[in-house]
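Next come the structures, one after another.
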Structure 1
Amino acid sequence: MQTFDYVAEAKLIVEKAQKAGLTLRVLGATAFRIHCPEHVHVHIAMGRDITDIDFAGYSKEGERIERFFATDHFNTNRHQASLTPGLFAGRHIYENPETGLHVDIFEDELNMCHLVNFRSRLGLDSPTITLADLTLEKLQIVKLNEKDVRDMLMLFAEHPVGDHENETINGKYIADIMSKDWGFYYTTTLNLGKIRQGIPRYKDLFTQKDSELINERISQLESMIEKAPKTLKWKARAAVGPRMQWYNDVEEVERADHLSNLDG
């Protein structure tokens with residue numbers, strides 16, 4: 001049984017960071033729980049315990065972020081960076097020996113199967129990254145798992161798709177990214193199909209109205225993506241298609257231990 005309140009702790013860290021003049025925003029499983037209060041039962045029903053907290057931050061504040069966590073009794077875990085330098089570029093890892101809390105900080109971007117850029121976007125929402133960036137965090141995963149599907153079903157059930165950020169999944173922003181990057185577009189379209197296929201599998205966790213809204217909102221996002229004018233670079237890459245690898249490889253050993261909440 002989960003006893004540590006990760007949601008409350010995540011919000012408190014964001015608040016304390018803000019008072020210290022720092023910008024931290026929650027991502028990963030904790031952010032989905034914060035933004036989907038009406039569907040927390042989906043996490044509970046599936047035994048989805050949160051085990052750590054992930055944040056996005058700015059690299060220009062990196063040294064101050066490290067001092068901030070040090071004053072709150074966190075130890076840095078930099079020895080792991082030497083083991084997998086690619087994954088740890090622009091990333092801080094902290095452990096609190098008193099509470100056992102594990103914290104990851106991703107600076108400026110999430111660079112996994114595809115790149116999700118946080119630069120200049122962390123001020124658009126609080127205490128989490130924007131709903132569009134939460135969506136991109138999941139859509140960039142080539143090997144989408146069932147936890148990812150459930151998280152996105154929750155998000156689509158609670159939030160509309162539109163052309164702005166205010167408690168809305170900004171489909172215009174997502175479509176603009178997809179119109180320039182065929183690889184990300186291809187992974188995204190496959191994943192939206194996988195999420196739609198999850199509606200009947202998890203129908204017992206959602207109302208009929210929720211299921212209808214999820215389907216409508218997925219269709220709306222798909223339509224916005226397809227209608228967005230594509231660049232010449234996109235069209236050239238589309239002509240090659242999936243015959244050439246369209247995503248970045250991510251080292252599975254590190255993802256398994258420390259990026260599980262981002263994957264699901």
Structure 2
Amino acid sequence: MIFGVPFDGTSSYRRGSRLAPNSIRKAYDNLESFDPFYNINFPDLKICDLGDVTVGEDVQENVDTVETIVSIIKKDEKIPIMLGGEHSLTVGSVRNFRECTMVIIDAHSDFRDGYMGNPLNHACVTRRSLDILGKNRIVSIGTRSVSREEYESGRFNEVRFVFSSDVRKKGIDSIIDDLKSVVSDKIYFSIDMDGIDPAYAPGVGTPEPYGLKDTDVKRLINKFAKSTLGFDIVEMTPLYDNGNTSMLAAKLIQDFVGSRESNANIY
């Protein structure tokens with residue numbers, strides 16, 4: 001069950017992710033409806049788009065709204081797919097998945113306890129998720145930007161940060177093997193589009209060079225989708241896009257749905 005949250009009120013560099021939900025939808029409409037990799041005709045699946053949530057200026061209010069919506073979707077035994085918007089919104093969703101391991105794709109550690117006086121700033125999402133889930137329950141893949149404050153916080157090692165340089169050196173399949181003992185059979189999966197290299201995803205709020213390949217993220221989705229109970233894509237900014245980022249975000253959503261529904265051997 002898909003819903004959009006057009007909010008970017010705490011974004012600290014290039015705002016515009018509030019425009020992403022509809023941009024991703026338009027791109028999705030231009031994907032081929034059949035994918036032989038999954039052997040699925042996507043219009044045959046039961047997928048519902050609830051449209052966009054009405055948001056205000058207060059991040060706390062918007063995070064609480066996300067929490068309520070995801071709670072309703074989860075109680076109906078559906079899989080929520082959130083289109084952000086900025087990454088702070090993920091906190092509201094994670095509150096409903098305390099039984100899960102969290103897998104994050106992100107260039108930034110997002111481990112500040114507060115930023116610009118706000119503990120719900122988009123730069124704090126991993127730290128807030130740690131508060132909810134507890135230590136050794138979060139894996140963040142694609143990291144390549146960490147502040148000294150975060151690194152020396154005393155809690156940095158409570159999250160498994162997998163640096164993008166390690167992914168390039170070892171290969172994504174080797175990284176997945178390394179994570180087998182960390183990732184449980186219940187997952188919340190959050191994709192910050194800046195985790196992907198700007199060569200593939202230029203339209204993001206806070207771009208960072210030397211990122212993951214788009215196929216790395218696809219491989220992770222193929223591996224973990226069937227165990228994923230909640231999913232989001234955030235921090236995509238159409239104002240700085242050439243069309244690639246919207247299309248990639250749409251394709252990753254299709255990959256998530258296809259990976260869950262396919263009976264083919266895709267990993």
Computing distance in nm of label points 7 Å out along Cα→Cβ at positions 186 and 202 for each of 1, 2, the value 4.3 comes from structure 2
For relative contact order in percent (Cα under 8 Å, 6 or more apart), the calculated result is 20, so let me know which of 1, 2 that is. 1
To which of 1, 2 does the computed value -14500 (helix-only ellipticity at 222 nm (-39500 (n - 2.57) for each DSSP H run of 4 or more, over all residues; to 500)) belong? 1
Work out the source of 16.4 here, i.e. which of 1, 2 gives that when mean count of other Cβ atoms within 10 Å over residues 18-25 is computed. 1
Of structures 1, 2, which gives -0.60 when log10 I(q)/I(0) by the Debye sum over Cα atoms at q = 0.11 Å⁻¹ is computed from the coordinates? 1
Consider the structures 1, 2: one of them gives 0.70 for FRET efficiency 1/(1 + (r/R0)^6) of positions 10 and 26 (r between Cβ atoms, R0 = 30 Å, to 0.05) as calculated from the coordinates. Say which. 2
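No value in this document is a laboratory result; all are computed from the given coordinates. The structure displayed is predicted, hence computed values, not measured ones. Cβ atoms are built from the backbone, for glycine too; each structure is taken alone.
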